[in-house]
Each structure stands twice: as C-alpha cells, then as structure tokens.
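Take a look at the structures below.
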Structure P
C-alpha cells in the first residue's frame, strides 16, 4: 500500500509497534504527528523545519525523503536555520566538507540557546565515520540526533526516541541490504524528479571514500522503480534522473538479474514520461547493449556523463579504475559511432599521487581526442581513510595547480566549440525556471543538458517548448521561442 492511501489519524499509536517496514515507520510518523499537534498548540504557531543538503544528487534525493517525512508529521518548511527542526544531510567526499559542517554547528548552537524547542539532526555520509561521531558526541553535545546513509527512512522513529528521552540519539549502521519503499517525499520540482535505482558502490577507487560510507551495491527491484516512476508521472513529472553511484552495474544483486539496459527499456514504456536521464556511468561497466538502447530510444536524453578521471593508464591503475586509456577511447568511439551527436561530459582529477608531466600530457591528449562538451575538474585532495592518502609521491601543490590551469583552459576552449555546434538549430527545451538574473527570461534545458535562456512566461515552467538557438554564449544559449 502507498503511504498516500493511509489515514495516519487512524493508526493505533497506543498499540504495539510493528516490526516490519515501512509499517513500523508509519506507526512512528503517527506518534510524532500527535506530538507535533500538541506542540503547535503549546507554542501557538506551526513547527518549522529546514533541510540543508551537502553533496551529491543522491544526498539531494535523501533530503526529499526527510522533508516528506517532516511534512507528514506536521512541520512547515522554512528557509532559515532559525527553525524548530534543522537537518544537515552531510557529504564527506572531501575533508573540507567536514570542516564546513563543524563551522555551521557553532552557529546552530547560538540559535538553539534562543529556541528551547529546536532540535538538530545530522545525517548522511559524514556520519558514517567513527571519528566524526566521536567528535560530535564530545564537542557538540547540543546535537539531538545522529544517523547515517543507510537508515534515512528511520527519521520519525529516531525523532520519537529523542522526544521521549533527554540524551543524544545515535543510530549508525555500518552497512545494510535493506531497501525501504513507500515513504513520503517532498520534491523540489513538480515536473522532474530523481529516482534511486540502486545504492552503494563496489568499485573502491583508491581516492574515494564513498564505498566506505554508502556501503556495498544493492539494486532496487525493477517493479518498485517502475511503480515510483508511474506515480511521479501521474503527479506531473515528465523527466526522471535515474540515480546510482554506478548505474551501469544495476541489477547484479537482484534475485532475478536485470541489466541497466533492460531496465531502461522498461522505463521507456511508461506513458507520459518524456525524458530519461541517468548518472553516474562507470566506463568499465558500460555495455554495448546499453549503447544500442540509448541509440534506439526516443526518451533517453542525448547526454552521457562518463568520468575518465585521468588519461594515463598508469595513473588509472593506481586509481583502481579497472580500464585503460585505450579501452576508454575505444568505448568513446563505439558511443560516437552509434550516436554522433551525443553530448559527452566527464570528471578529471589533476595531481593524483605520482602523476608525472608525461601522465598529465596524456590527460590533455584524451581531452583533445574525446572533445567533451564539459568537464568537472578537480585538484586531487587527500582523503583520510582512502588508499591514495598514504601513497608516496604526493604532487606538489604548485605543480598540480599549474597543470589544473592548463587543463581548464583546454577544456573551456573545446567546450565552447562543442556547445556552439547547435547554433541556429530549433530544439526542444524543458522550461525549468524564471531566469535568476532577468525575470523577463525563462531558463530551460536541452536534451544534451545545455541551458537556454529565452523570453517567455512563468506558466511555461514544466513544459517542453521549441526554441531557436540564436546565439551561443560559450556554455549556454540565448534563444527565441518558436510558436
């Protein structure tokens, strides 16, 4: 049964708590609802909440679930941390992300002293680290709840534990194979939505902390994914973004294995769905069958994010990426042969331990050969707890920065040329918002993920319109609506 069909006012909150999920969470949501009603009457105003999301789109999707649960309990969203319930959904990919959270906690402490009703919850990837939890327990004792990436769904249960006790609630799971379906979610956009298809990662790239904090790969059942997408479409969604740390390995943990290509074919059948996006694709798992499905699809967007990370096979081996420069380029050739007009984007790390000038030149070479539409470039950042952090031959900061600047200059030049190749064409644009710099303009997105700004009206938001791409401005277009 979908949670939307449940009358939470009729749940017996005095009875024994259920053992199975999600019924157990419905029970605690109902108990928290009763508490929230009483508290609202006591303080003479609605209880407010804010979720602050740090990190990736997986975190953003988790925050939508947290918001959905809080809304169902009776909280009203606000845009200030002067709220009754503050949630920080944290990221730990880089250590400076941890520092940022600690800084914000100092500010929250001053707010909590002014508002005795305030509760503070910390969750997400950063909370999966033992050292972080120990530091918060000792130095930030005003925090009310700490939980990790695996038990986001338990927010109501943990809140009730905090309401009925005086101490900090800490509930961290090291790993799980559990996936809890049918929970509330409060989407940021009416017309597009992220959909988790899997959780965790098995790749263990030597620079990455994600497998240690997100756990091992586990795929959602395809029936649950299709059901969620159909419900989203019925609620006005026309574009979905399929989310996973490595979507290409989808299905390997299912009782009845299904490939990612096969899942896409099933999603394509959903009536009313206009666009399908996905991320992230690991090159080692991108199959020829996926390329064929993308080529033949009428709904999958003409954009593929394919992180290369480095152009040197020696560096890729140290990164534990499980492919070579040559195999990556061969894969790109197969993709472009099937879809000549596809937009390819990537991630690149500069200054990985042991990277030589020759290694860096190979990265420049791969950028020139592939000609990416855009790239996310990063200076290598030592991440405690990863194998790369203890490697010898850490690259000097000045050397890494000089290489980074050279790479960025090359990428920007190529990206501007690649984006401009569609100038003068008429293309379909999903209108997303009123332009933030000029309220007479609307901002939309092409299938290849490039932004377009054009004169329009707010009632277009959420619809797909035809726009003439009049002028390329390097990384976006100025367009004109075609009637």
Structure Q
C-alpha cells in the first residue's frame, strides 16, 4: 500500500493523533461536588458541547484558558448510541461529513471526521469513494469514537427524572439547581447540584393517536434493534406494513424486502406520492449556522411562515435516489404482473389506518385502511408487524422542568430560550451565575436546523461561550469567526 503521508507531515499529524489515545481534557467530578455544568443527555448535541469545551481548553488550539470546570454528563442509555434502530444497511448520511462535530467551528480540532478517518487508517480509502456522504453506520462509529474520550465524565444508565431549584441564598435567590436521576439498572435515585444545566435529551417516539399498545406495533426507531428479534426467520413469508411518508418510512419499506425476501410489504401514506427532499445548494443554506441569527430575529408569525415554506427540506420527504430505487422495484413487479393487488411490495397512497383489530399473539393483527378522500374505499391487511415512522416529539423537557416553572418571569407563557439557548428566568429569583439551557427543542425560535446535525459544531461552541463566558472571556475565539476559517 502506498504511503499516506510524507515524513515532513508526521510531526503535525502526530500532534493531532496522539491525544486520541487518551481522555479529553475534562476531569471527573464527584456527585457530591457543586458542578459548574451538568448536561442532561449525552447524544450528539451534548457530545458537541463536550468537544467544544475540550477545544476551548486545548493549548494545541491556542487556548490560554487556565480553568478546570467541574462537568458531568448523564445519559440514560448504557452506552453511546445514535439512532441505533435506524442504522439500516446501506443507508447514507444526508449531510456532508464536513458538518461533523467540530469542523465548522474549528477545523483544527482533533475531533473532526477527517481525523477520525486518519486515526482509523481509512483516510485515503474514503477519499477514493469520491463522496461527501459517509455511510450512516460509519458516522455513528465516528461519534462513538469521539464519545469514548469522555467516558470518565459521563454517567451512563442514569435517567434524569427532574430538575428542581436548589436552596436559596440569604437574599432568597436560587443560585444552583438539583438534578435528580434514576439508575436504569438498580432504580437507585441520585442527586447532583449544578450552577448551570443543559438539557439535551433528544426526541421521543411519536405514535399516532388511537394506535393500540401492542409489541407488534413499533416506532421506526426500533426497526434494526427490535423487529429482527420478533420476526427472527429471515425466509418466512411475513406480512409487514409501514406507516409514513418520510425518509425513515421509505428506508424501512425498501429494506424489508432485502431483510425478508419472501415477505409481503405495504407502505401506507396520506400523501399522493413519496416526495423528494430539496437539498439543492441555495435551499440548503437554511441550515447554515449564521441563518439561526436571522431566524431568531423574526417575529413569531414570520418564523411560523418560514418553517412552513422550508418544510420540504426535512419533513415527509425522501432523498431522490431512494425514491428512484423504490420506483424501479415497483416497475419490475409491473413488468412481471400488472395486477397490483398480488405484488409483494405495495404502496397505498392517499390512505390512512382507520382501525387496528387485536388478535392473540399467535395470529396476525388486522389493519383497516381507508382512503383519506373517500372513506368508502377500504382495504384490510393482516400483518405480523406494523412499523410506524411518524417522527418524534421534543417536549420531554416540559415535565422535567415542572418544578422550575415558578422561577419564570411573570406572565411567561412557556420556556423562552434566548439566542444563546438560555431560558429566560426571573433575575430576582435566580442568580446571574445560575441558568438552564435547552438543546434540540427550539425549532420554533431557532429554525429547522435545531434538531439536526448541521449546526451542532458551531452551536456547541456557542453554548460553551454562553455557559463559561466569564472564564473564557478574551481567551476563546468567537465561534462564528471560527466557522469562517
């Protein structure tokens, strides 16, 4: 194999590679200590924050910061995982690898995707692929590679149940918060105190109202992890239905025939057809980090209108190459047999699930499907499983912060995040050096990119600058300037 590097390049590359064999610059904090920052959740959003904080402390990146923040991350999963239920074989990322967890903030970081490839000895091989879109499986491995450096500051298997105000000072002002968590293995309850808390818990599965609670009816997030355990005979003639019209629904529907070649699969969607996502260059600029500034400055009415206009970039749309692959499969069936009702793979457009009848586990469920335009048009499907790809709810913070509502400003209608994602709290009730930040649930105020990977690198830097403004004043370069490097 030809050499990847010249000798003259080795000193620089060794400087980048060497830290990857050890821990991050963050150090463990005892549960009984007052934390400077406690992050609820350790998915990509919190990981990006950890990376940005590490880089802000890294002398190799020119940092002169001389502080050792007491930071802990709490994660309910037992290990780092990113959409493990949707690591569909052959699926690719929908964004460039350049939008990793560091590059857009500071390409010199040792946490870039390119450095990951270099560390794994795959840089030249990836280059030969001629693509900006890695396999989803590889990008998840990249993020796990980054997360491994933070294992000493992450408590896995800890599900946060609530955040409550800490004790007040002599003036009756809250100057810290108590984060209460439950160990998912033992059920033991723990409490940790922190001046500042970031909540980044991601979305929870959104199921259509009226769907029964049956293990054979599962959200798309369980496709690769739960369905194969339940339908464990790859060659069995299963009947499987999929509900949804977005990327996840299309990926599952397309993969089912590969996973179960003798199965009959049906895709049920309300729209007239699968629609392509718009990821053309000018439209894709709505995911640029600087666009968050413009969106945040809009009125609530204008934000709502803008999201409706730009919805086709992210919701209920599918990448064109996948649509074409599905259409090709349908066409080949048409060549063999013009009678669609006999096909192994079918699409019922302009349709909805009207009712699901329960049967005992030894028999199939019965799904009643109706036309959304003419309910007299009906079809009955007997299925072994129903996959539901109807997205996620991003409101789990509401219950978690229920005991903090009394600290909101008078007349506040909800959690109002500032441009720096810090929620508005009454200055007469909460000390200036205490606060709460929200991540991944601010689409209405920060735009469509809020729950996506595109802005994580830059946003991680913004959060670090906001949380540690005093400690990093004059030390860390502005993240928006770094993003232009």
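Please treat every number below as a calculation from the coordinates, not as lab data. The structure displayed is predicted, hence computed values, not measured ones. Cβ atoms are built from the backbone, for glycine too; each structure is taken alone.
Points to keep in mind about this one:
- If relative contact order in percent (Cα under 8 Å, 6 or more apart) is computed and equals 9, the structure in P, Q: P
- Origin of the value 0.65, where FRET efficiency 1/(1 + (r/R0)^6) of positions 204 and 348 (r between Cβ atoms, R0 = 30 Å, to 0.05) was derived from one of P, Q: Q
- Given 175 for volume of the Cα convex hull per residue in Å³, for residues 252-395 alone, calculated: source structure among P, Q: Q
- For semi-axes √(5λ) of the Cα gyration tensor in Å, for residues 172-267 alone computed as 24, 16, 13, the structure of P, Q it came from: P
- Label whose coordinates, when distance in nm of label points 7 Å out along Cα→Cβ at positions 84 and 444 is calculated, return 3.3 (choices P, Q): Q
- Origin of the value -11500, where helix-only ellipticity at 222 nm (-39500 (n - 2.57) for each DSSP H run of 4 or more, over all residues; to 500) was derived from one of P, Q: P
- The maximum of mean count of other Cβ atoms within 10 Å over residues 28-35 over structures P, Q, that is, the highest value, falls on P.
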